[in-house]
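Nothing in this text is a laboratory measurement; each read-out follows from the coordinates by a stated rule. Owing to the predicted nature of the structure, the values given are computational and were not obtained by experimental measurement. Cβ atoms are built from the backbone, for glycine too; each structure is taken alone.
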Structure 1
Amino acid sequence: MTKSPNPSEFAIASPAPDADTGPLAIEARDLVKRFDGTIAVDGVDISVPAGTIFGILGPNGAGKTTTLRMLLGIIDPDSGTRRVLGSDNPHAIAHRIGYLPEERGLYPAMKAVDAIAFVGALRGLPRDEGRRRGRELLEEYGFGHIADRQIRQMSKGQAQTVQLLATLVHKPDLIVLDEPFSGLDAISQGRLEKLIRGLAIDGTTVIFSTHVLSHAERLCERIAIIAGGKVPFHGLVSTARDRLPPQVHLETRNVDGPWRAALPPEAEPQLRSTGGALFDFSLTGEVEPLLTALIEGGAGIQALSIERAGLHDAFVAIAGEAAARALEQDAEGVAR
């Protein structure tokens, strides 16, 4: 049986930005925040390259929202530094930022186009220009038919889409989305993923928090995992996945032979009723020597597949099983 990794083996105390990331849209070092004496965020480091899609992953209560609010200047850290779009003062560059908070809120009596223009006006966009752009955005994303409909007359997904488009209307350089997929049906989630990809293609930096790993795995090149107010991993999604070895599923016509020496000790055969055996094990070396040994040793390969670890397995290894269970419970709660 494959040994479960120890989460401490994967911890990175002070993650540094990758050497080839280029300009940073966000750089935070050692952010700490306490509420009533309780530490909510404990020494968080985050570096977000400009023009990328960056995910902050973790269960509810891990410190994701508090971290985002510190980066945006909504609350101040007790200690640590932050630099957003080249400025040490997030308020000074607020007009360059779009923010969708976890707590959604629109005036129920407002029409969609007016709600978008209103949010744009808060970022310095003239109201008439906001209405014009609002109609264009609604048309572009397939919601032109609700432009003059009041928020109270919309479905939850439609209202959330309006609020999301309102974060884009002033054409920000950085968009911050706190749990943007929460409450959306599968079709709306797909539309949002497409929208996020399009923003990144256009050079906009997108940072979003989520407890649904599938969104991050599909969208993000880089992530930060937050658990218990700390960041045990920060870097490329591919790097996180590569912390675990690929898993091999092997079916052979023969059960034994000299080729068995190429398999790890934990690769116990599962005998098939039709003959031959199944082997499941971790690939700790290169695949070519294994294939050579199987072929030349007469294993009689019936099937062979090698699966790279997914982000969920990487999360378990990095953050621990307790954090992974909490993450799954949060995702199940949203699904219900």
Structure 2
Amino acid sequence: MKKKMIIPIFVSHQGCPNDCVFCNQKRITGVKDVFDESQIRHHIESYLEGSNVDKRVEIAFFGGSFTGIHPLIQKKYLDLATEYIMKYQLEGIRLSTRPDYISEEILKLLSQYPVKAIELGVQSLDQEVLETSKRNHTVEDVYRAVEYIKKTPIELGLQMMIGLPKDTLHKSIKTAQKIIAMKPHTTRIYPTVIMKDTELETMYYKGIYQPLSLDEGIAWTSQILPLFYEAGITVLRVGLQASEEVDLGKGIVAGPYHPAFRQLVEEKMLNEFVLKIYEENGNKPLIICANQKMYQSLIGHKRKYLNHIKEQGIPIQFKRISGGEDSLVFESEGRKLNDLSIPKYLR
């Protein structure tokens, strides 16, 4: 199967007059000015020139509420993207927007272009969390937007955030479950981090808001991510994308940020599964054989989980073996544990 490549075009804070407590779009996207036509052309062409042609390529408008931009400006963006899609036989257009910026009229405009997917920034499906975060839209707005999009052939993506003001693990799990019930094609999970020059930063320094720690963010996400995997929903991203503008000590003041956040979450998920098998096996010594890739996940970032089992005196050994991507074998007292149901997303 061909790999997918996204050509991201950040529209910064265009189209969105709202300032959520967590938002500083200029810093998040790394874009402080609006791209003009020549810049956009250069941006797209630089991606196409430097890529392998044997890829599925999408042009994506991210960073702001695209459908809140003036219709004439939207058309300019869409016309330009469509030109390259037709010329180079690209996959289509992907865009992100707010739930309250979707209507039948807006979708009628988008249907005139090769728009393949719309991602809605849902963030939470708990009304208290939405209000405290100053989202200025309701839970009902989300369901209404989803209903409109599902009447079209456009793919639906729903993004969520965890650890917002007034959020709890229970609320985040409920949001994930409600998102799954809406059957989107894709999702993204973003732990809330405190960006500079945001209201959330002020709340943090006043002691009104405390972000999740990195360990807490990993723990919450390790309970949420499997829900999407088990439902067969593609998770496009877990955690903010690393950039010069997004890093602790630079754009981020505090919160559960790590450039390899998804990897840390999946390592924890695997570790929790290992401990579960150990307990179900009567706490008997366990040997886990894995290929190089899985071995690194088993021992954890900076040998975190290997050191943990040693410190706790847990009789679990990790061994490297040669093999394919899915090599993961459990042994106990000289026999293989063949009746294990190892989830595909852990292999």
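Volume of the Cα convex hull per residue in Å³ was computed and gave 157; which structure, 1, 2, did it come from?
Numbers: 1: 169; 2: 157.
Structure of origin is 2.
Distance in nm of label points 7 Å out along Cα→Cβ at positions 217 and 241 was computed and gave 0.8; which structure, 1, 2, did it come from? Display every interim value, and only then the final one.
Numbers: 1: 0.8; 2: 1.7.
The read-out was computed on structure 1.
Once relative contact order in percent (Cα under 8 Å, 6 or more apart) is calculated for all of 1, 2, which comes out largest?
Numbers: 1: 22; 2: 13.
Between 1, 2, the highest calculated value is found for 1.
Name the one structure among 1, 2 that helix-only ellipticity at 222 nm (-39500 (n - 2.57) for each DSSP H run of 4 or more, over all residues; to 500) of -9500 was derived from. Mind dumping the intermediate values first?
Values: 1: -9500; 2: -11500.
So the calculation was done on 1.
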